[in-house]
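Asker: So, here's a batch of structures to check.
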Structure 1
Amino acid sequence: MNAPTPMAEQFAALADPGLWRKIAPQLHVGDGAFSASQIRPIDFDATALAAWQADLKREGYIQLPPLDWGFDVGVFGQGVSALVAAGYLPVFAFMYDEAWCMYARLRRLIAMTLEDGYKIMPAFWAWHVDGVREGAGWAPHRDLGHKTLRPDGRPKAMTFWLPLTDATTHNGCMYVLPADRDELYGTSRDHQINVHLQNVRALPAAAGSVLAWTQALFHWGSRARNPIGGPRISISVEFQRGDEMPIYEPLLDPGEMPDPAMRLRLILRQVLQYQHMYPAPPAIRAMAEAMAFKSGPTPAFLETLKAK
């Protein structure tokens, strides 16, 4: 039998739940009992679901008030702060069960937007916007643009963004250009920028609330004013319809909880995918290049971007 390579040993060390429990002992990694107790789907009132669906169709995004997640999301946020203090990128928050459980609990809401059979895309991130190490959220952009909309305007893919601390105008809340105020939304010209500033909307969001938007929506995270109010800590995951071609691979079944090794490979993919925005330490970058899933959209989806 061949001896493990140094890279394989380093990967195994990072995939060890004990490492992450030591950094944030209040959180869980690979805890089947905890996950089983936390993945019951949240029930939503039918009237509220209908109102949110109308908002999504008209404005390209929805905003929900804080939900009962079954655990204290502020404690999860403290764990992300501990990760950052230990020298890790915030995206390593996805080593913890809490991140995956939150999205599992949203499955009825996600199915409302993408219908049953939706998949988790291997595209996610976490932020710790403190005005110092991370001065702002991401710059104004659309995720993947108009090609992620069906001809009738329904989304093929969505981004679900969850604040773990209050997101305010001081610490970097989200801003959007609502779809009905955006003449480029859903068009082949959506790579251009044409923003009337009075149409921009700030979206302060309390810890534990939900923001979700189509991947054609123009949006950004604002610059933080340190040190008022503490950091803005948040996570996001992208999802797609199950009856559309894969935008990214591997697509994940929302009914399954990835094991620690799978989580690490997915996280390393994000390290590669967003290295132009978040330079990783050389050792982590080398591991990502050796062990991660291939990053970037699938060749089939890239072909659709070339089509007129």
Structure 2
Amino acid sequence: MMKHLLTLEQLSKDEILEILNLADQLKFQKKNGIAHPILKGKTLGMIFQKSSTRTRVSFEVGMHDLGGQALFLSSRDLQIGRGEPVQDTARVLSRYLDGIMIRTYAQSEVEDLAKYGSVPVVNALTDYCHPCQVLADLMTIREFKGSFNGLKACFIGDGNNMANSIIVGCLKLGMKMSIASPKGYEICEHIQEFAKQYPGMFEMTNDPFQAAKDADVIFTDVYASMGQESEAKVRLEAFKGFQVNKELMAVAHEDCMVQHCLPAHREEEITNEIFEAHADEIFEEAENRLHAQKAVLVKLMANK
């Protein structure tokens, strides 16, 4: 039974599918004006040490839809930003809140919040992983493709937090997975070890065309993530050739989807032409952050 959402590795295939099924139900209710105040009277504290558009808005609206409320807590507003230990913050906030969402740099901060607090903790992004985004991605893939069976997913770009979670999520749901990154920018060894549990299902390469061959879904992300702005020029040079463009799409399946977690740097990791051709899929993916995260909050907080 889920106590927290810290990484996708902690979830079984069945638990992921349960979240996606609930997300579909909540999306239907939202679209049809059916009230669902499942978390009435509950309060979610949202700690932001990294800024965000989609994360903040989707969690705030999600808690409102569910009948609860959300408190925005930036690092400037908390003593944690002035050096208070995470374990102390966790124990204090647990006495006020019904759940904590955190968007930060170190995965250890998320783990410590869960370890020392007594309420559910949701990882809304760390430098290691981005489970909430990938749950929305998986929801979107199933909406457009109908099933995960027989699909191949491909990630083009940096072996970053998005790549880590995409690999875990897709492999757990039975999809083949390939990733192409420049030399020196590959995924971490921990995720490489995880993928070894799925022989014949995972490929890591430095050739984007090899990775994209026969893909049903192509993911990409910015070359320089938040906190890597000083590396932007170096990365722009290193990632030449790792662009999702019409030449790359030509080696994928004809009905291949494109997913981007946003914000996008058009004409860098993806051309404007391909972005606009797949805008419906990309913005459905963005919307599904709301529904997938509501499902997570219900799973974690409804009966607490």
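Asker: Could you tell me which structure in 1, 2 was used to calculate Rg and Dmax of the Cα atoms in Å, for residues 124-283 alone as 16.4, 47?
Answerer: On the way: 1: 16.4, 47; 2: 14.2, 41.
Traced to structure 1.
Asker: Further question on the same structure: For structures 1, 2, which has the highest computed value of FRET efficiency 1/(1 + (r/R0)^6) of positions 84 and 140 (r between Cβ atoms, R0 = 25 Å, to 0.05)?
Answerer: Working: 1: 0.55; 2: 0.05.
Across 1, 2, FRET efficiency 1/(1 + (r/R0)^6) of positions 84 and 140 (r between Cβ atoms, R0 = 25 Å, to 0.05) peaks for 1.
Asker: With relative contact order in percent (Cα under 8 Å, 6 or more apart) computed per structure, which member of 1, 2 shows the largest figure?
Answerer: Numbers: 1: 24; 2: 21.
Sorting by relative contact order in percent (Cα under 8 Å, 6 or more apart) in descending order puts 1 first.
Asker: Between 1, 2, which one scores greatest on mean projected area of the Cα convex hull in nm²? Walk me through the numbers before you get to the answer.
Answerer: Details: 1: 16.6; 2: 15.0.
Once mean projected area of the Cα convex hull in nm² is worked out for each structure, 1 has the highest.
Asker: As an exercise: semi-axes √(5λ) of the Cα gyration tensor in Å, for residues 92-187 alone, calculated from one structure in 1, 2, equals 25, 21, 11. Which structure is it?
Answerer: Working: 1: 25, 21, 11; 2: 29, 18, 9.
Computing semi-axes √(5λ) of the Cα gyration tensor in Å, for residues 92-187 alone on every structure in 1, 2 gives 25, 21, 11 only for 1.
Asker: Which one of 1, 2 has helix-only ellipticity at 222 nm (-39500 (n - 2.57) for each DSSP H run of 4 or more, over all residues; to 500), as calculated from the coordinates, equal to -12500?
Answerer: Numbers: 1: -9500; 2: -12500.
Traced to structure 2.
Asker: Have a look at 1, 2 and say which one yields 3.2 for distance in nm of label points 7 Å out along Cα→Cβ at positions 68 and 180, as calculated.
Answerer: Numbers: 1: 3.2; 2: 4.2.
Going label by label, the one that fits is 1.
All of the numbers you see were taken from the coordinates with simple rules; none came from a lab. Remember, predicted model here, so these are calculated numbers, not experimental data. Cβ atoms are built from the backbone, for glycine too; each structure is taken alone.
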